[in-house]
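Below you'll find a set of structures to go through.
No value in this document is a laboratory result; all are computed from the given coordinates. Here the structure is a predicted model, which means the values were calculated and not measured. Cβ atoms are built from the backbone, for glycine too; each structure is taken alone.
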Structure P
Amino acid sequence: MTRFVSCFILLAAVGGADTESPSRSISLREAIRLAMDQSPEIQLARLAIEKSSSDLALIRAERSVRLHGGSGLGATSGIPQSIQGAVPSVAQLTLRQPLIDIGRPRRADGARETVRAGEHAAEAAAEESGYRAAIQYFDFESVTREVERLGRELEHFERIERLAEDRVGEGLEIPLALGRARLDTARARDRLAAAEGRFRLLEGDLRRTLGLGSGVRLRPEREDPEILVSLSAAAAGAIPRPLDEHPELASLQAGIRAARHSVREARSKRHPKLDIVGQYALLARFNNYDDYFRRFQRHNWQAGVAFELPIFTGRGVAEQVARARLEERELALRANVKREDLELETQRAYTALREAERRAELARLELDYSRESLDVLLAQFEAGTVSLGELERAHVVESTAWGGLIASRYALAKAQLGVLYSAGGIRDAFAD
């Protein structure tokens, strides 16, 4: 009967949803892997890497030979004149091959550092997504158990209310006892409704983190105790990684190097450029070339080098250098702040772990006391010295203590995850 009621409550918890939506059972390990592979943050980080790689490919393409073909065919009256820098021609080809451009290697170096920064950012996003998914999964599983426990608690209060009605009707209790029983039942029903609301919200949060559609219904698997034991062992043996190896900090450091390359690239605009150039043109007599020039030649070509020497660049180059230096300073400041934040996060994680261990031990002692009290009341009930209502209330107290122990264990598991996250060990802890 209790199992039937629990299943009914869980179905009610997703009330209003499409009953035809598929239900999917998911484990903690699977949730972490999905989050680290297909969460929205991971997908955005991968797109950023692709964009940075595309920028690098475009810079590399600047070295390739560029050959343009076309026609400048047109009617000519009078002397042949050039239009857009080219004389009228039946067909023309233009070739350009960059030979020396000091700024291009600087741009390529900066683009490579941007790609590295994106890769480090994607690694950090994966760790964060896995950690967030694990926390949300524990909350989701915890509220699932809470819904079941509160359903059983509501059954106890409803029995107490029926018992109070009978006793008041027989004149064994005053009407105030029935009012108290009804109030307790209403409070229990309210707690159950609130837990069902949290169930729906946590399910939505978890689906979003895992990158799943809204048409999928999730239900948590009851975690194997070995996983929680291994999680505890991993947290106990976690060694915080050096801060310089943290992906978020490494991403900022790569950004600083990219900004420095931007400074060098801006300065390189004061240096000369050298390109190999060539041109071919097929001319026609109807453009009056033989009337205005001593000799007409149908096929014409030119080849050589184009040398460009900046003489006066104005304030543009200086402003670009200043802007790149400002970006470098900003990233350096962010890196220093991030370093301090990471140190504090590690301290907070270990402090939270110690506090969660103390609360778990306290919750265990409270459960032991409530069970011993229940045993005493059960013996007194068999001896006829306590009422059934008092015994039922003792069952509720024991159920509440059991719920507190379960909640403290989930809080301890989340604190252990926090230690692993600060040490960068989420992926390793849940790898095959």
Structure Q
Amino acid sequence: MHHFRYTGPNLQCESVDLAEVARLYGTPTYVYSAATMADNYARLAGSLTGLDVQLCYAMKANSNLAVLRHFANLGAAFDLVSGGELRRVIAAGADVKRSVFAGVGKTEGEIKLALENGIFSFHVESEPELARINHVAGQLGVKAPIAIRINPDVDAHTHAKITTGKSDNKFGIPLKYAAAAYEAAAKYPYLALKGVQMHIGSQLTEVGPFVEAVGKVAPFAAELKAKFGISYFSIGGGIGIVYREALASGAQTWWDTQPEGTRPLTPEVYGAALVPRLKGLGLKILLEPGRFMVGNAGVLLSRVEHLKRGAGKNFLIVDAAMNDLVRPAMYESYHEIVPLHRDSSRRALVADVVGPICESGDCFAKDRQLQEVGEGELIAFMSAGAYGYAMSSRYNTRGMAAEVLVKDSAFELINGRETFEQMTGGEKIPAFLK
């Protein structure tokens, strides 16, 4: 569910007309719904009733400071993967002491920063990393809390670029070597064994892979609790969202109307399948959701530059580009594209929706049918709240988009559009070229 709906002919976020946001702040602009984020958080937490749960928002999906503060206010901790993300948690006034640090390539400087700020735990990806964390902790004279990430070799049935739980992925230690890894970790004087972790991928739309992975790792977690006294089991994130036909129609979305058993994965189905398998462990359960929390809470607003009619092909050229939203170019992903002003009297248009970047890959959709729109009119790319702004770039010397947060009938700019001076502020021409 989300809070983007047509009120009459106009697309709104909560009670805000999105055309008004575009008028004030221009385009391309990301717009996020605070109510949708709150609903997603509450729905996922509620599906795990009966467990001692700690939700750690995977901030790589969307790390805007206002978004982080909003989740912190809701009670979330954070799953971070860099020193920069750790600094963002601090800057947002959120709690590092309940957050976890993941990633395969933590530097000594990042480890030191995390220890100095009381990180809840490191999620360790390899045996060399154990030695590195122990070394840094020893220099500081502290014990570093750790959990080893287990690779359960489970096929998540998702895009090849976002699966993480197979044996040929770079993440984690294979389950068959995990016991030896924990034995080795227990011998380091500056490591404290706190838990065990797994994560099998992103954008999962069925519960089966989660059940399979938990089924493989939960017995090992029980063994670790008995032998080393670990206190938590992190089962990762990965719940997918709806991208196709995601816009609500009336009070329902398309997927609400589908027959039982054919709908995409919901938190309720997820919780019903996993709670019985986790409840008897007596361990705190950590979750690291990212896309589920913010994906359908955001849209990207864009303006039509013009319609180019070719021989057998139309091109709708818009001012957003692959530097603003790279998912279609990188993952061949689908985003619903809708007009901000809906007019049933307009003819249908079939066109490739493309941006202005000098790349054939700068294409959001091929042969997409949508309402005919003309120069200066506004459209929205739906379900763009996750891995949208967070993965954007300055390619073609295009400034980063603006970001706006909506709550009820109020909205505020939370990240101004990048200027040319800001883009080039750190650059210089050396003296030998002058």
query = To which of P, Q does the computed value 20 (relative contact order in percent (Cα under 8 Å, 6 or more apart)) belong?
reply = Q
At a computed 1.9 (distance in nm of label points 7 Å out along Cα→Cβ at positions 40 and 72), which of P, Q = Q
ask   = One of P, Q was used to compute Rg/Rh (Cα atoms, Kirkwood Rh), for residues 200-359 alone, and the answer was 1.11. Which one was it?
value = Q
key: With distance in nm of label points 7 Å out along Cα→Cβ at positions 280 and 392 derived as 10.1, matching label from P, Q   = P
key: helix-only ellipticity at 222 nm (-39500 (n - 2.57) for each DSSP H run of 4 or more, over all residues; to 500) derived as -24000 - corresponding label from P, Q   = P
ask   = Quick one: Rg/Rh (Cα atoms, Kirkwood Rh) came out at 1.29 when computed from one of P, Q, so which one is it?
value = P
